[in-house]
Structure P
Amino acid sequence: MAIEPFKLSVNNGQYQFEVQPEEARGLDLIADGPDAYHLLMDGKAFHATLLESDGPERHYVIEVNGRRFSVDIADRYQQLVQQLGLSVGGHQKVNVIKAPMPGLVLSISAEPGMEVQKGDPLLILEAMKMENVIKAVDSGVVKAIHVQKGAAVDKGQLLVEMA
């Protein structure tokens, strides 16, 4: 089975391109501080800063050499969902929020009984020296928090349960 490329959309579709997984693995990326990176690509050096990160939505805002970019990344699964037309139309309420990647819980801003709106931050998960804000996918009430500050979590581990 051939490996599908990632599809990137930059600045709401202003630029669109595909990246093969082996190309992404070939980038020379070095952490240069919190959310700051030095990137070497095709013999050119770039300084990049991660300004916003929404892992579950695969949406990132980065600044590269002083220019700001909004980047959406679609892997094979997201591309298939879009092709099937499942990204529009009915919406099923999400009652559980799971870790999108393995990491360390840095802080928890939600608590049981708290009302949250879609997009409200629930906790911060550190993964690969990046802080990822885990946000509420839907509006609702936090039923339970299943992790503690400082806990290491695995990908797919239950973090927050909503009512």
Structure Q
Amino acid sequence: MTERTQQFTWGDPMIGAQVAPTLSGIDYLRGIQRGDYPPAPIAVLMNMTLSELEVGRIVFSAMPAEYHYNPIGMVHGGFAATLLDSAMACAIQSTLPLGVIYTTLELKVNYVRAISLETGLVYSEGKVIHAGKRVATAEGRVTDANGKLYAHATTTCMVVTA
């Protein structure tokens, strides 16, 4: 058996958790994008980078790695699901004012084709469908550099005052 290793280093997630309630959602996400606050540890584990950001829309890029593989030699579906959950939820977060937070209530993922190392860099785009005072919904897509679709999803998030 050939063993491989991977080392992960991440910033203290509580730095961002303490700052987030003091900013609007878009300002907090802009701070992460600029490097003012560390990315979430899951983003480091998933090789995710915040590539594009505007109110109601966000794009993460991510490079699949061998350590994302499942037992049948393809990237685990949880990779795409995590990318989609992150992009859609952050798109919703980008619409929230100071003092308002969210949590994912429901996530529906449709897998269209397998992701592998050969796929290369993938992009997970989240777009808000509805941003209400109590409920927000969004849609997302995972595509490759050529725009080929790998998965799409929808989410429902609960919106609450912090």
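Out of P, Q, choose the structure whose coordinates give relative contact order in percent (Cα under 8 Å, 6 or more apart) equal to 23 when calculated. This value belongs to structure Q.
State the single structure among P, Q that was used to calculate helix-only ellipticity at 222 nm (-39500 (n - 2.57) for each DSSP H run of 4 or more, over all residues; to 500), giving -7000.
It was calculated from structure Q.
Assign the value 11.0, calculated as mean projected area of the Cα convex hull in nm², to the correct structure from P, Q.
Source structure: P.
Here FRET efficiency 1/(1 + (r/R0)^6) of positions 9 and 129 (r between Cβ atoms, R0 = 35 Å, to 0.05) has been calculated and equals 0.85, so which of P, Q was it run on? Only one of P, Q returns 0.85 for FRET efficiency 1/(1 + (r/R0)^6) of positions 9 and 129 (r between Cβ atoms, R0 = 35 Å, to 0.05), namely P.
Bear in mind that the values in this text are calculations on the coordinates, not laboratory data. This one's a predicted model, so the numbers in the text were calculated from it and none came from an experiment. Cβ atoms are built from the backbone, for glycine too; each structure is taken alone.
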